[in-house]
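Given below, in the form of structure tokens, are the structures.
Here, each number is a calculation from the coordinates, and none is a lab measurement. Computed from a predicted structure; not experimentally measured. Cβ atoms are built from the backbone, for glycine too; each structure is taken alone.
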Structure 1
Amino acid sequence: MLFLLMLSDYIDRQIIVSLFPHIKEEWGVSDKQLGALVSIISIVVALGSLPVALIADRYGRVKSVVFMASIWSFATIACMFTRNYSQLFAARAVVGLGETGYGSVGAALVNALFPKRLHSTLLGAFFAAGSLGSVLGVVLGGVISDHWGWRAAFGVVGVPGLLIAMLFVLVPDYKTKPLELAARTSAEAARGPLRLYRRLTSGPTLLWASLAGSLQMIVMSSIWAWTPSYFNRYYGMAVTAAAKHAAVAVLCGAIGAVLWSFVADRVSRRNAVNKLYLMCVLTLLTCAVFGYAFLAPLDEPARFVGILAGSLLMSCTVGAVTSTVLDVTHPALRSTGGAVLALFQNLFGLAIGPFVGGWISDLWGLSTALSVMPSMSVLSALCFWMASRTYLRDMQAVASRS
């Protein structure tokens, strides 16, 4: 159920990228404005993730998820009735409002309901639903828009989320923490982020890991948002064909999320910090492979293979970074710890990629934008290395407080 709802979340979030050519043609908007239709969801999710997670930790994860999923599904359906850019932008913001907190709350449920030795793998699978949902969203958007128009695509994908939300009441919650701790945490959040951070963890690992994950998300969100338009503009593909090519790249990302999370679990069995060293290597490879794919003088098939190879690498961090953050977060506040990660990944990652990529595209072309954005992976590798220096110490400190 967690996987299916995450699938719906990202179908509703990403379906719009395959509709960019239609919206651009009908309303004459810029690439920066198109990118903002994706980024606004991430901004709203980032700003709301922490208070929503605090509420969920105090009053129950399952109730919060049912409420959130209903909001984002209704808002997605409402997108089909918009008649100008401003209305669509506002509806997309409400989609983000509904999606606020689901990733962190869902991750907390996975962390609580399954054994520690499987956490990176299962969290990777959980977040791989985001990549798979993006695949389905891109493909469905192209196919539905060709048959019934781009507005109909929102109505078709919004309904399943409502049905899954109703079924989600069957998912078991884990016992909430003592009410006193939740109350103290909420009060500390109101007083300032430093007080809340001290309650959550015992060192800098959480911040370094969150920043590392968000920098890699800039790369992922850029590829997700702009590859359909890239194939459409540079290779003259029809919208549906471009969407299908982009969907294969996103699918490689979903496979990579599970594959590299499994590898991270394996290499960390003897020494938990090994998964962070692995992330340093994989993020650097992400930059190198995408740089070659977009800059080298390749023919269309070879360039496509390069993009697929980079996509397989770009999602390497999703399981390992989440398990790292939860490892150094107090067990009673893992939804909130996950929300800190969600804030970083959405505000400093998912929100930046589509918008900045569109801005660079308006100035120097989409090919240049897709060549520049993967450089963020180098900074991600640096942050993973910084996290590796304090990870074991912070994990032991949190364990001693639990």
Structure 2
Amino acid sequence: MSDRSFLSWPFFEPRHAALSEALETWAGTHLAAIDHGDTDAACRALVTGLGEAGFLTHSAVDPATGTGLDVRSLCLIRETLARHDGLADFAFAMQGLGTGAISLFGTPEQRAEWLTQTRAGKAISAFALTEPASGSDVANSTMTATRDGDFYVLNGEKTWISNGGIADVYTVFARTGEAPGAKGLSAFIVPADTPGLEIAERLEVIAPHPLATLRFTECRIPASALLGAPGAGFKIAMSVLDVFRSTVAAAALGFARRALDEALARVSSRKVQGAPLFELQMVQGHIADMALDVDAAALLVYRAAWTKDSGAPRVTREAAMAKLFATDHAQLVIDKAVQLHGGDGVRSGETVERLYRDIRALRIYEGASDVQRVVIARQALGAFQQG
């Protein structure tokens, strides 16, 4: 059983421990029954199950009140699901990220139309920001949205879009041209069945999940699909990532906790020359490093989440630190777990082998590790110059 003593840290309230316990019970009962042979079907089943159990109510604000987005809850849910099943974590995460802009900037009508469905698990959402020639460099996006009376006409491509191909609704960012660079982007709600939107390619990756390239060709959407103000798309995207970047770190933490658990079970039961593998001092050193990385990551993750929940308008520095450390060090923890498993560590179907594939993408999406280093350095310099 994973260490759960962190729930007594001052970052949390009693409701967080209750949420963690409820999700732990649900995950232990339901996730083993999900057939991962068909990734699309598995994701649909996971979204439905999480919605029916009520956990997706945490993924977005209450459409009636506009309140309820608690980053500590998001992180706890992602950590717990990732520890059990990476695809379950993915299914939950995309419901939040895909509708994040609607939660933060949507009108009451937009929230009522979409959040009611996604929070119940009756619609699947996606976040369409990345383009073929502009990954981390969002300001250089080239997809266009041209105003035509009461409509916008979208043209261009988005790629590496999680839930691409199974989503019912996409939050899409396109250039409306109010100003050059970042100030000329806007955000839109685009239903998946909108004429002119097609799935150009399904993408296969080492840890399978729904992923696609989207093509927009003279795709007409009503002007009422605009999220926030024209030209506010970059601000909207960064605000969404500011909330959900900490949750990526939480998922990495969940993977690392599972790897540590698997390693502890292995070195306790595996014997070398008649004694448990754990008796070797070098093995103890690996376990110590793994435990240290897990706790350090947890402190950074829940500091960022607590800071945001406490009213900080932005947690750019805290979230970047959490994501960078948690994802990079989860990779190290999992690698040690694979090493401690010996040949079994690279056997297809083994838990640590799956974790080894699951963790890698987290160091890339929602801001690659090197981008986070740039963010942290700039934040540190800014704070020094102001102080």
Structure 3
Amino acid sequence: MSAPGDRFVGDGLLGDTLSWPFFEERHRAFAAELSAWADAYLPDLPHDDVDAACRARVAALGQAGFLKAVVPAAYGGLGKTFDVRTLCLAREILAARDGLADFAFAMQGLGTGSITLAGSEAMKARILPGICAGTHIAAFALSEKEAGSDVAAMATTAVPDGDDHVRIDGEKSWISNGGIADHYVVFARTGEAPGARGLSAFLVEADTPGLSITERIDVIAPHPLATLRFEACRVPVTNRIGGPGDGFKVAMATLDIFRSTVGAAALGFARRALHETVSHANSRKLFGGTLGDLQLSQAAIADSAAEVDAAALLVYRAAWTKDQGAARVTREAALAKMVATENAQRVIDRAVQIHGGLGVTRGVKVEELYREIRALRIYEGATEVQKVVIARDLLKSHADKQNSDRMRG
């Protein structure tokens, strides 16, 4: 049985993944350093109050230097731009040990990714150093109660208010870090064109008049989550991220980077579940042997091992492709997220089953993992949305090729 404060040493948890040709020596060094730090320090961080626990993890990750991975070198970070393989390794390693630590790391990246990609130099200089240091907490406010997967249905508006401000009105829901963030990257309808082409993105400071937290949302794997309301919330035009009407493009470019990392977090949960399964199967005595001696247990372990490796290959293929300079990895990232999250759900479900009654006992690691994995199949595009993205991309590629062949003929 595991519980907050227990020491887990994850040596070898990544298996031989780091020997794959997707990785360079710098990735292996980063993974070794983060794994050692996480094993030594994460168990001592607070667990009871979710807001305090999240703040503590952001601060600790910043102090240890690991939030450099979500910020460009010009503002204290690691590289010229995002290295998606590093982001994925960080999320996999943290998720295998502490789901809230993975959440804290991920939101520092997602909540400033749009600023890094499309913000002004002044905005980057003002926000990113604090993100890197862990002294400033970020959030990404895209979803609404009636506009989650369908971004074009967004109802929040931003209209001109004088020459140098916009007025934001509306509501955002399911916003991670809602209530504890120092800023929100907010997407609103500005009307340059119909549907998704008429959206813009804005940096909104948490203390801006007219912005309020109307609801804190409790979910099965607790983390800071809230509904935000904007009532005549005046924001300087200089806080716009990208150009007028560029909001959808900014959001998709951000998700194109971070969607693969959701698959990496699921992979971390799945690896930990497989580790717990093998450990339990080897030690649980029954019928004159161990649980692992039973063929059905062996079949479950084999299925889980195959699903973990399949997920890892897709996650790091997508990350590597993006890092090689691909403008978009929409299909690769969607495949990685879909397969990794769905496979992780099955791997963790088997782990719970093999643990028997322990598997549904609060305080046991596989019970925690069972709660942690469920949301990953929904946020940043539910599995069903990923299927649409993948299929449409394949259909378009096929049609484009046919048209090209006809033109050459």
message: When distance in nm of label points 7 Å out along Cα→Cβ at positions 223 and 247 is computed for each of 1, 2, 3, which one produces 3.3?
response: 2
message: Suppose semi-axes √(5λ) of the Cα gyration tensor in Å works out to 36, 25, 20; of 1, 2, 3, which structure was it derived from?
response: 3
- line: Ranked by mean count of other Cβ atoms within 10 Å over residues 47-54, the structure on top of 1, 2, 3 with the greatest value is 1
- prompt: If Cα extents along the principal axes in Å, for residues 159-326 alone is computed to be 71, 38, 24, which of 1, 2, 3 is the source?
  reply: 2
